[in-house]
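Next come the structures, one after another.
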Structure 1
Amino acid sequence: MSEKIRVILADDHPIVLAGLRNLIQAEADLDLIGEAASGQAALALIHDKKPDVAVLDISMPELSGIEVAQRLAKENPDVRVLVLTLYEERSFVMRSLAAGVKGYVLKRSAAENLVQGIRAVKRGDLYIDPSLTDEIRQGIAKKAEATEQGNDARELTEREASVLKYSARGLTIKEIAARLDLSAKTVETYKSRASDKLNLRTRAEIVRFASGQGWLEDV
């Protein structure tokens, strides 16, 4: 008999947490080893228990599920993160993937898709809720292709990402400098470094990359 998949749950709503607990405990191949009600508690629990899969709500006190995923990508990359959320917007999906999340499941379809998602991410697959629109799935495919080509936003520093994001939105070097309280020369340096890291040579390529990351969603 194969080993059970060790799972941790984190959600700040007790009723939701109880429902998720029931879903997981009903499966013979899943082992629920801990629960948390905040992002900080989830992070501590994950470091302590070292589960195979962490199921995290995106909106939690202290740290969001995406912030926890970002920390785990650096501190405990063997743990696979699946986020469970109400948010169906493409920008949230892209932001989650950029943070290292391997599964994205909507709360409204958790009963049908959560267990399947846990098994998929444990295998090393990327799992996206089937009820999300084709447009979102196409965007995810583009982002995956860009990552395979070496264009991964996680390679950027926070400043480099900010400069590239504003550049994609059409701001000039001077406008970006004013917004970030930097010199124009420093902004040019950040933009050059970011473009080199991602192998982006034209403004069109920068805009396509930014779109794939969901950076243009709230323009």
Structure 2
Amino acid sequence: MMLEPQATAALRVFLADDHPIVLAGIKSLVMADAGLEVVGEAADGRTALRLATELKPDIAILDISMPGLNGVKVAELLRVACPQCKIVALTVHEDRGYLRQLLEIGVSGYMLKRSAAEELVRAIRAVVKGGLYIDPAVAGKAMDVTNTRAARTDSPETPDLSEREIEVLRLTASGYSNKAAAAKLRIGVKTVETYKARGMEKLGFQTRVELVRYALSKDWLTQA
């Protein structure tokens, strides 16, 4: 007797935004994907923190600017109360200061609201797999790979990375895909993969999150 394959459980998503129209739009995007399920929503920070802590979703999509508690504080407290929950910050702010602050807290994604229609589900899928999603518009503002010497390669704490390895790792930390990094640097995708693998091995890192934290400590994400 053949057994039917069991259906994969839908990812449980929690939403928080103080603008009803935006919240409804985000909800419709999530609900349109059969692999995602909205398990709760909130319109202010305190309610968002309480409900997300109780519901323990797989993913929390949090607006940064909410009344009561802002999204940054909610993310910080939720990381402690529900560490298994992946957090994607949703915002209109392109200021890299917000990005730095949220990455230090440990959020898994940073998305501009204007990108949500095209990128939200992709970002959710990326962070669930343990990746890091940074909106390309913010990543582009956060760094300038044309000035690699700003990476402080002469620091004794920096492993013996080549200049090209640093360029690739900085782009990777900023959210660029291999293909996008290759286009930016005008080299092949396979070449990018080689430099990234070599650099990650030298640093002893397994995930992009580790790389981002290291990049922050070295000011690699600071625009030159």
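Tabulated data
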item: With distance in nm of label points 7 Å out along Cα→Cβ at positions 71 and 87 derived as 1.7, matching label from 1, 2; result: 1
item: Source structure (of 1, 2) for FRET efficiency 1/(1 + (r/R0)^6) of positions 103 and 199 (r between Cβ atoms, R0 = 25 Å, to 0.05), computed value 0.35; result: 1
item: Identity of the structure behind 2.3 (criterion: distance in nm of label points 7 Å out along Cα→Cβ at positions 39 and 159, calculated), options 1, 2; result: 1
item: Per Rg/Rh (Cα atoms, Kirkwood Rh), for residues 79-190 alone, the highest-valued of structures 1, 2; result: 1
item: Computed -14500 for helix-only ellipticity at 222 nm (-39500 (n - 2.57) for each DSSP H run of 4 or more, over all residues; to 500) - originating structure among 1, 2; result: 2
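Computed from the coordinates by the stated procedures, all read-outs in this text should not be read as laboratory data. Just so it is clear, the model here is predicted, and its values are computed rather than measured. Cβ atoms are built from the backbone, for glycine too; each structure is taken alone.
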